[in-house]
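Colleague: There are structures below to look over.
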Structure 1
Amino acid sequence: MFRREYHCFVAGLPDLLFDEGKITQTLETFRQELKEELHPADYRLVHMVFLPYDHQNLIRFLKDGSDDFDVLGNYAPEDFAAEVQNLDAIIPEPSRIEPYLASLIRRWYDENTDRSQLDPERMLLEGYYAMMAEAPNDFLLKWSAFDLTLRNIVTAVNCRRFGREIAPELIGDNPVNSQLVRNPARDFGLASELDQIEKILQICELPDLLEREKKLDWLRWEFIDEAVFFHYFDIEKILGYLLRLMIALRWFRLERPAGESLFRDLLEKMEKSYQLPDEFHRKK
């Protein structure tokens, strides 16, 4: 199988540490470098990694008509507006956006839709992970499967803790989810299938939310390192670097003076997933 390699580009990448005290790179500039250096087929994979930034942009566009987009998204407001115009077009223009994004737009503007019953964020996550499950790259396939499994296990643990039904909160339809819903064991009967289940459960028991999130990201970091260990100059190496840069920058920002505001945002996102104990509300 032919594999493109980027010797000079990979050799020039700065070292990246999880607890980096100072990061000079930004995702915006790094993505531009990737666009200039990578073959279009490889850059398409980068595009897929950045799609979650489009989720919040699209939700703001639909709910508020806002064009104040995160620059890390792949699409501009005009791309979403064109999709809306296509809904009434006799001869629609070719779609500029991913099918699962277009699907939400169609659902949102369907006259039979009760928007109060829609959960756009969940719909986008469902669509994203379904798309990633068919990614034309083995590393992205493994990464997205791991990330989804980790997300769902944490969700299931939180549902158990706060007495919520598990099934409606999970993303996707797969054997692991079936175990999470049906198996009453502490480890959901996943010990023989998932080496890290005990470590994940221990992390979920940590009382400090920030520490919990950081350790979950460290699991992601370790997974990426192991998955690209024998890749040296190919797109897998670059994708692994990109994902680790995203993680490192997240915590670099949280630990700066502005981190308190970012942490409050993180708490608010968690509260949408499950009911937090009163002490966390008092700390905000």
Structure 2
Amino acid sequence: MLKSLDFKIILAHLITITLWASAFPGIRAALTAYSPEHVSLLRLLIGSAALIFVALIKKIRLPELKDIPAILLLGFLGFSVYQTALNFGEQTISAGVASLLVSTTPLFTALLALLFFREKFGIWGWIGSLIGFCGVALISLYGTSESFSFNSGIFLVLLASLAESFYFVFQNAYLKKYGSITFTMYTIWSGTFFMLIFSPGLGEAIIHAPMDTTLVVVYLGIFPSVIPYFMLAFMTSRTGASEATSSLYLTPILAFVIAWIWLDETPYYLP
């Protein structure tokens, strides 16, 4: 049983890293034809629509009224704020650098979990996270042809990372109550609700956007927007938020490779 659970957790980590890494270059590709807010809205609308079919099949129950404010807030932070801030940030920084900045999420998550819930993250976990982040930082910084100068994009992506960390830390109680799939549905729908403010102009943007760019947003809506959150919710319910997000430090390495192949964001190496 333990070996089976360990295998499931390892597989969940791999799926999460791969799909999330693909999101960063995907966003850069989508921004060539869509505004940042329209990328977020269309992405969440597609994800929400796909989840309606899952909800009908699973016949999920409605949340209790007392939990709705928390679900709305977590959906706002984990999806509306995260995706919109990330999209605006990627207007001025590369996919690889954005993924590096978002890889601070495990560190923020561990600190918040310790602060609010006294969730233990062993000394080796802290050491591993520090070494992992430093290693990824070196690889990522040496693997981009753009300057890592501070600009508004960097602060926006760090804001996205912090918002995502709050989502991961405070979801645990609701995961136990509703289950990972059901709770993730609630929060994605909540995040979509808040993004509807950006609906004006979306139809026109879809009409004028190239089909291949729209298909990229469809991919973002179904795969990176939904599946990694199921995986992380599953892992959080079994290992805690700190451990569940610890592997996200590996995301930038794969994101740089995908961006190199897809967008020709060519790495270079300092002498």
Structure 3
Amino acid sequence: MSFAPVSRQEPSTFTGDFIMTHRKSAFELTAAEQNRFLQVITAMNTDNDPTLYAQFVGIHADMRHHMHTGMGGGAVGRQRFLPWHRDFLLKFETAMQQIDPAAFIPYWHWSTDRALPPWLAEINFTVIVPATDMTAPQIVNVIRHLQLDALPSDAQIRHLETNTKMNYTQFTATLESYHNTVHALVGGTMNDIMISPCDPVFWMHHAEVDRICSIWQADPANQAKRPGLSPTSAILDPWDPDTVNTVASITTLEYDYI
């Protein structure tokens, strides 16, 4: 599976100039927007063998040690966590827009909306995942074991978003920890790093993580704070030449959060 560099599709893919993508709360989508998201990810999951959707699942599994503190990623994985997933979502969203230019990834604001979006709660979704370096091909029927009463609180997230005393390492470590908690509390498929993107909630959860990051980064006191990585470590595998710097700010990536 090949990818272009981090920028959006050429204008000719759409009509007119570049389109700014506005990511909305999953709880504020219109019925048409809900249907569009479900129809597009279904189309991505039925196109080839392996499907486009399954290929994204495989990439996340194969790259897990590049962009998490755990799974052997250590200090480098911690520094890559936020930019790698930002790039990952951008690639997925661009693939969605090749099917429907109006599609976007909604975010699940779990610190205030402490339940799954009702329109997504009962979705039946099955992904045939290709082999990875640790698993054979497998059929994943998305399951959940919800314990959402213990989600990070709105007060915790607001404190993090407005904290100008943290350096980048402290910020990303705290946000990754909150992120891990959400994966565990949704449970089931979401709590297995090898297959977690099989659950459509994954994309909405990571959009929320990215939204929190973008708020923190927008504060002038934080704008110069960047991952402490060597030029080689800053490359966002498997998307060379994308680096942590090319995705440092969403203002250059043609999307925002509303």
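Each reported figure results from applying straightforward, stated rules to the coordinates on display, with no laboratory input. Since this is a predicted model, take the numbers as computed values, not measurements. Cβ atoms are built from the backbone, for glycine too; each structure is taken alone.
Colleague: So mean count of other Cβ atoms within 10 Å over residues 34-41, computed for just one structure, reads 13.2; which one of 1, 2, 3 is that?
Modeller: 1
Colleague: OK, next. Among 1, 2, 3, considering only FRET efficiency 1/(1 + (r/R0)^6) of positions 66 and 114 (r between Cβ atoms, R0 = 30 Å, to 0.05), which has the greatest calculated value?
Modeller: 1
Colleague: Moving on. Given that relative contact order in percent (Cα under 8 Å, 6 or more apart), derived from a single structure, equals 42, which label among 1, 2, 3 identifies that structure?
Modeller: Working through the options, I get structure 2.
Colleague: Which structure, out of 1, 2, 3, was Rg and Dmax of the Cα atoms in Å, for residues 82-161 alone derived from, given a value of 16.2, 42?
Modeller: Matching structure: 3.
Colleague: Out of 1, 2, 3, choose the structure whose coordinates give helix-only ellipticity at 222 nm (-39500 (n - 2.57) for each DSSP H run of 4 or more, over all residues; to 500) equal to -12500 when calculated.
Modeller: Matching structure: 3.
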